[in-house]
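Student: Once you scroll down, you'll see the structures, which are given as structure tokens.
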Structure 1
Amino acid sequence: MFNFSPNPKNRLYTNLNSYLTFLNYILIGQVWQNSKKIDLFEQVLGGRFGTDDAVCVYQCRLGIYLAIKALIKPGQEVILSPYTIVDVINMVIFAGGRPVFADVDIETCNISAAEVERLINPNTGAVLITHLHGLAAKAHQIKEICDRYNIPIIEDAAQSFGVQEQGKPVGTIGDVGVFSLEMHKNLPTFLGGVVVSHRQDVIEKIRSELKEFSHPPLPGITQKVKKGLIHDIASLPILFQFLTYPILRFSYLNNVEFINSKVRRKPQESKPATELPDIYKSQFTPLQASLGLSQIKNIDRDINTRIEYAHIYYEGLKNIHGLILPPLRNDGSHTYLWFPVLYSHRDDLLKFMFEQGRDIAAGHFTSTADSPRFEEFYRDCPNAKQVEKELLYLPTYPSYSRREVEKNIEVIRKYFAAKATPTIENKPRRLEIAAIQTKSACAD
């Protein structure tokens, strides 16, 4: 039966207090005061990760820039996944590195450890691994490889705050870990990031460079707050069901690009440049620290809810031939920021979901390995390209209901039943995936 009122595909982890805190700082002029808040937040983060230091930065991508710059010599290569935002590649270049793209594993969408080992050479300065969608990226295996060649590892854990691998928090397995506190993440300070490391030499270099930054932080934060407020209002249950969703559904099904382009998620990226733009040279503020401190207590509770929803999705979809599901984990190594699914006819399935009154999202990253912008660093990475074309996200955020998860499963099964696709256990498909990965190494 058609459902006119789904829950939105995405809701932020912000709340009323987030906006009241921002308003309070604006009205009484404390945005740059009270630095003890930042010290306290860094202590709390360091305690959670068990690291000697945690350094809060204005944005996560700035943390990646600072980490790379602290670890490599100019002109050295940085091996990384091509399935990421453009600005991660920009940060490598701004820091003096040369990106080398290592293809991903289809099932996990994470960088392939085998590809990392194959691409290491005497000019490799660092390996940057991304823990995508809340799934640990075989960091211990990659660390064993890098240790043999004395190559440092940077962990991009932007989407994986709270994830563990073999009982150790991601971000602390390599030399440096970087987390995002941006408004779409599970610990939102509107803008922000944190760098963690056991290496005092790296932390000292990062803190030293941060002291030189003086670009005003408030304009960027304010812009994010405005976007967050619009998102939160538009996704309020009553408003979404009776106004926002009908507009979105009509626009999607009728290709109203004016509206579709406004709501399509597009990660912020820098204009072409050879060095770090001034807009990133800002300090983390006490405002952001206050927001982080007020919400960090919810992390583990929210993770448990997302894992619960992921298990429901997995059990409901595991026997549908043609879907590639994420691995099901119970050891903390996957916290399911989304439940990512790959399907070769993704757009057809998305259209069907909208026709049936559901709200889910296509993946919004691209394979940067064949981007014209990075033509100099081109590599053929077929798996990353496949992920770009096939990935869709099923919602797992904590205020999404179990019933909504079940409705998504019902509609997806209805779609495949209508296509008369025989349902078989997923094991043959997983063997097929393994075969694809063996054959599709990222070519030079």
Structure 2
Amino acid sequence: MKKDQSLVIKPLLDGNYPVISHGEGIYLYDKDGKAYIDAASGAVTASIGHGNAEIIEAMNEQAKKVSFVYRSQFTSDAVEELARELNEWAGGDEDYYTFFVNSGSEATETAMKIAIQHFQERGLPQKNIIISRWTSYHGITIGALSMSGHKKRRERFHSLLADYPVVAPPACYRCPFGETYPACHLKCAEDLITAIEKNGAEHIAAFIAEPIIGAAGAAIVPPPGYYERIMEICREHDILFIADEVMTGIARCGTPLGINHWNVLPDIIALGKGLSAGYTPMAAALCTETVLEPIKNGSNFIMSGHTYSANPQSAATALAVLRYVRKHGLIERSKENGTYLKKKLKSLFNHFACIGDVRGAGMMVGIEFVRHRSSKKPYDSLLGFTQKLVKAAQNNGLLIYPAGTARTKGDGDAVIIAPPLITTEEEIDEIVHRLKQSIDEVLLEMPS
């Protein structure tokens, strides 16, 4: 081994990554002293910023007591309180019960297993298909990836994956039916009926969707009435609705959960990312008492679990994060500052003809780039517009999140701007200034 050779498998094996020193608020600092505005919250995760003293104190207090116990041997005050807190976040008249895991992929896969087991314990084992949408991402494990309508991430493992993505995305900017809302009469929602008829409702356990499409579509917001119609269809066919809130949950979209933008209560909810705000690996699958009841009255055991599930150290950390968000009014702040962020980003329409769409909710805003605004024609993928923009932004001290689009070919260019919920208007102004500078630099490399 060569001196100073890295043995870490990085995203790009030969990539040259700066070494992190520390973080404070919305800023990260590398070991060379360079400061970066974390306008992506890492991977839309660090929702309350870095180096938060209240969270660190809660972590230290729990570590003094006990950090790990195995869930089949003990429960803990921290995890019991966290489950009760999440029940309040979920809302509704019916209690939600929580299965704790460690990552978003584990959360969605556990949600899938709960849905299938629910019908098994009801004497309907043939209901074991999960329906999902194209232009979606639910995780990288085989089960979660099977539910993901993300062409590029599926292609390498195609032979191992189930064909769950069959429903058209609710992507108004690139409507798969070539129509406009509301004249379309929510054809994207009605497409779920087509999928049900093709597979047979007697074979389908659940429909899973991100309330607002994240990595696969750059913050695509479905039109009003979409999820209300989806829920009606699910109820009519005895199908459970799983809301994948891994990216959109915990105040990110200006509401407690992303689905709160619609008048819908999911049967199962997957949480991650903002649940612990990056301070510890923590995620969860929540299900209503109605979903859990046949399992409780049957096997009394959910066939899932991981070594670190429900460990008290992570539970205490996540509990401190949720209480911090409430205490500091970050749900409302996400809504207000998110409105300001989207307004400032939309102002870039006047500067760049390459911006096709600005969309999102709360502090999760997507920008889709096109070569021609009128035709919505994208840049040639070989030009690498998104990759160049992410790199230029990082060079300018700005971290942004690369994302996909609703193009059926799986191509197109987009990014997500999702800074911590604590970001001020002045800091948003600086984010937009650095983004504008970065776009200017990338356009110099693009064909006219």
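Throughout, read-outs are computed from the coordinates displayed, never taken from laboratory work. Here the structure is a predicted model, which is why all the values come from computation and not from measurement. Cβ atoms are built from the backbone, for glycine too; each structure is taken alone.
Student: To which of 1, 2 does the computed value 4.1 (distance in nm of label points 7 Å out along Cα→Cβ at positions 15 and 87) belong?
Tutor: Answer by label: 2.
Student: Could you figure out which one of 1, 2 the value 3.9 for distance in nm of label points 7 Å out along Cα→Cβ at positions 63 and 303 was computed from?
Tutor: 2
Student: Looking at structures 1, 2, which one was distance in nm of label points 7 Å out along Cα→Cβ at positions 151 and 263 calculated from, given that it came out as 4.3?
Tutor: 1
Student: A value of -0.54, -0.62, -0.71 was derived for log10 I(q)/I(0) by the Debye sum over Cα atoms at q = 0.14, 0.15, 0.16 Å⁻¹, for residues 127-238 alone; which structure in 1, 2 was it taken from? Intermediate values should be presented prior to the final figure.
Tutor: Numbers: 1: -0.69, -0.77, -0.84; 2: -0.54, -0.62, -0.71.
Going label by label, the one that fits is 2.
Student: Taking -13000 as the value of helix-only ellipticity at 222 nm (-39500 (n - 2.57) for each DSSP H run of 4 or more, over all residues; to 500) derived from one of the structures shown (1, 2), identify that structure.
Tutor: Answer for the origin of the read-out: 1.
Student: If volume of the Cα convex hull per residue in Å³ is calculated from each of 1, 2, which structure is the one that comes out at 162?
Tutor: Label of the source structure: 2.
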